[in-house]
Structure P
Amino acid sequence: MQAQRDDVFEAARPRLLSLAYQMLGEVAAAEDVVQEAWLRWHGTDRAQVRAPDAWLNSVVTRLAIDQLRSARQRRETYTGTWLPEPILDTDAGPEDALELARQCELALLWSLERLGVEERAAFLLRQVFDTDYADIARVLGRSEDACRQLVSRAGTRVRDEGRAVTAGEDKLEEMLLRFTLAASAGDKETVLELLAPDVVAVSDGGGVVRAALIPLEGPDRVAQVLTHIASKAQREAPGEMPEIARVNGRPAFVQMGGTERDMIFTLRLDEQGRICWIYMLRNPHKLELVRSRR
């Protein structure tokens with residue numbers, strides 16, 4: 001009987017970790033939530049659980065909501081912009097519990113950060129995990145109509161924040177290379193040609209290394225700042241280029257050699273193939289967490 005309980009939970013673990021990660025944007029916090037759910041699963045009367053998957057989804061969502069509320073209080077005092085923690089595809093094998101979690105694009109996680117806690121939970125349960133509204137209502141302690149409104153409102157905000165499409169990997173990798181080469185060469189005009197009119201660049205230094213304290217908005221500002229930074233880095237370390245890797249299932253530049261230039265850098269493109277969103281993680285603490293899982 002115990003082995004059967006373990007099998008049920010282990011079969012659900014990838015989905016639960018993905019749900020917790022998309023709620024929290026942090027791998028370790030997501031793992032803690034799933035571990036707590038495992039303890040509760042083993043401490044409950046199995047005969048009282050008619051639908052194990054729904055029960056586990058409910059427990060993980062409620063635990064994640066509590067964690068997120070606490071985390072947002074900490075993030076309010078965070079130095080600069082807080083960015084979700086990435087997952088490198090080399091973090092684990094294809095059958096690892098991180099497999100589903102790594103499929104969540106960083107751009108989506110960034111958009112989800114703009115949502116209220118219950119909006120985020122309702123949106124993920126419905127749009128990502130295809131949960132019935134009746135089950136969402138039970139998880140959140142709201143009516144089904146209220147949950148429909150939460151999902152609708154969240155969907156509108158995510159679309160407004162995202163303003164982008166999922167480009168093919170070859171196109172995204174090409175734009176990463178073109179942007180980085182132009183910026184490193186100090187070629188501001190070429191950089192401007194690659195940027196969308198509503199481009200936003202977000203960077204996270206955690207108050208430890210230099211990074212913009214607020215998102216950079218608009219092509220002129222983004223091109224000016226990033227061209228200056230990239231060309232300066234190229235002068236200080238001629239010929240040094242980060243490696244192409246897959247981060248949250250998408251191409252990205254990764255440099256983690258233990259220097260102050262370490263970073264994870266990726267983009268998102270709009271419908272015209274222009275860069276509309278730039279992600280730059282430079283916080284050494286977060287990079288160390290990523291490095292430790294490689």
Structure Q
Amino acid sequence: MNQSKNVSSPVLGILCMLFAGILMSGNNAMLKWVTSGYPPGEIMFIRGIFIWLPIAILIARAGGPRTIIIQRPHFHFIRGACVVGSAFMYITGLRYLPLADMTAISFSTPLFVTALAPFLLGEVVGWRRWSAVAVGFIGIIIVTRPTGDALQLAVLLPLGSAFWAGIRDMVTRRMTTTDSSNGILCTTTAMVMVAGLLTFPFGWKMPTGPDFALMAIAGLFAGFGHHFMIEAFRHAEAVMVSPFRYLMIVWAILLGYFIWGDLPDAYVIAGIVLVILSGLYIFHREIVRRRAAAQNE
């Protein structure tokens with residue numbers, strides 16, 4: 001569907017994106033709280049149960065089960081595997097790294113998408129976007145400071161998560177021409193839950209009531225966060241609402257400080273700024289490229 005037919009209120013779109021960012025940040029904070037006591041697979045499974053409620057609401061609003069269209073199941077499997085790998089590495093990384101660092105490194109996903117696009121999608125990436133990728137990865141290096149004692153293998157976890165998320169995004173580009181968003185959401189969520197359940201023999205433990213509640217709320221936050229992100233793009237153009245997603249780093253810093261006492265130092269802040277600016281510039285160049293292609297058609 002042409003997005004322009006859905007645009008009704010830029011302000012509402014921005015508010016939806018801000019609320020989505022708050023929900024996703026809350027989801028991450030709750031996951032970090034429980035990662036010290038439970039294996040990632042168990043967290044993935046329990047959280048996945050409660051993600052189905054927002055998915056059911058999305059399907060009902062879209063017109064019911066008939067909106068679940070799956071034409072290319074092999075792509076669904078590949079995408080689901082990428083989400084499993086990304087979620088597993090991200091949840092594991094939350095155990096070892098501050099929330100703000102994890103969020104900042106996760107913003108490297110557009111860098112991976114741009115860097116891999118020429119090889120996996122056959123897209124031409126100009127020198128401007130390559131320069132932005134280089135600046136972004138410099139920012140990641142500054143955040144992680146891989147020198148001397150600052151080198152922590154744990155930083156490979158959010159980087160790996162961002163890499164798999166980048167592959168996921170490129171696969172999704174191929175799927176959206178034939179398969180519905182509801183179909184993609186259903187198969188991916190199901191695969192994440194199955195993958196989590198398969199880890200049961202490796203040491204699950206009975207969650208306490210409060211911890212189970214946190215995993216459940218995290219699932220609701222993640223599901224409704226995705227819902228409001230979709231609503232943001234329904235009410236406003238992507239070029240207007242996407243930059244507000246980066247405010248997640250603000251929520252992450254605040255949550256990290258008030259809950260765990262973590263406060264980013266000057267190096268982390270500088271790296272975060274570089275990563276955000278490079279991501280915004282890549283997004284800007286992508287908009288310019290698409291508009292130029294549309295004019296030449």
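Where a number appears in this text, it was derived from the coordinates with a stated rule and is not lab data. These numbers come from a predicted model, not from an experiment.
Assign the value 56, 34, 25, calculated as Cα extents along the principal axes in Å, for residues 101-228 alone, to the correct structure from P, Q.
It must be structure P, since only it matches.
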Point to revise | Entry that produces -17000 once helix-only ellipticity at 222 nm (-39500 (n - 2.57) for each DSSP H run of 4 or more, over all residues; to 500) is calculated, selected from P, Q | key: P
**Study point:** Computed 44 for relative contact order in percent (Cα under 8 Å, 6 or more apart) - originating structure among P, Q
**Key:** Q
Revision key, fill the gap. The highest value of Cα Rg over 2.2 N^0.38 Å, for residues 133-172 alone among the shown structures P, Q is in P
Review point. If you work out Rg/Rh (Cα atoms, Kirkwood Rh) for P, Q, which one comes out largest?
Key: P
